[in-house]
1. Thinking only about FRET efficiency 1/(1 + (r/R0)^6) of positions 65 and 89 (r between Cβ atoms, R0 = 35 Å, to 0.05), which of 1, 2 has the largest value?
2. Which structure, out of 1, 2, was Cα Rg over 2.2 N^0.38 Å derived from, given a value of 1.33?
3. Going by relative contact order in percent (Cα under 8 Å, 6 or more apart), which of structures 1, 2 comes out largest?
4. Which of 1, 2 yields -10000 for helix-only ellipticity at 222 nm (-39500 (n - 2.57) for each DSSP H run of 4 or more, over all residues; to 500), as computed?
5. Where does the value 1.01 come from, among 1, 2, when Rg/Rh (Cα atoms, Kirkwood Rh), for residues 49-112 alone is the thing being computed?
Structure 1
């Protein structure tokens, strides 16, 4: 069995994925609903070792969750924006309070702590510009510690994937 196609350092232990593990991940990233039997047939293993490999990768946290990707426009969320946010105060408490506030905002679908001029980058979806304005003025800006917000609106999606291996 080929070892160390990908090696990830975790807190205490190293996770080693071989070529079969990576093949399983590729299939599941394309179709999380693929059955163990379908995966086994594609990578030329029997179902038992495939099932054991998937369970191991779930337990190790390699596979974090299974998700349904939604077409934003079909659920009336056709406006996407990235908000760059800088905070006034940079204490641990101030950052924690901002993060707690972000978790309450359903319009924010991703949030990253970033380096550079801004502290956070938010990926936001809204129905339209009025909906986004309401989010910006009445929700995001209500956070006590915001110094600056810069919004950039997505005009078209060129590439969007969740495939990493």
Structure 2
């Protein structure tokens, strides 16, 4: 199923207290990431979640920030990572994409975190913009829904 075929993200019901979410944003491509951030913010607001937003330099720093935040004393129920990597003319793209995605998954699994990932890995800026615009499919909204669904799952099995 492609993004174009997917149903539009809807805020799920989360049992219990409103969740508290940390959104980690890597706004290297500010216009793209802000579009995803706006959509994630909308889903979180509809789910009555509280949230905080922090920024890091780029996609490579997302897993590092997640690990730091997850080990802090503040109590977040879930995390959302947002960023964008656009393919260039060098191998840098492959290294950053692999390290960022593997790092996020490693931290999330290792610390049993509820993580929604909206890290776009695209060939062109136009592809990124198509996945981060206000209407239709938006990977920021999808990441927020994924995070909230993971929180509901964790509350069900770990309470």
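1. Structure 2 comes out on top.
2. 1
3. Greatest value across 1, 2: structure 2.
4. It must be structure 1, since only it matches.
5. Derived from 2, not from the others.
Bear in mind these aren't lab numbers, they're just calculated from the coordinates by the rules spelled out. Just so you know, these numbers come straight off a predicted model, no measurement behind them. Cβ atoms are built from the backbone, for glycine too; each structure is taken alone.
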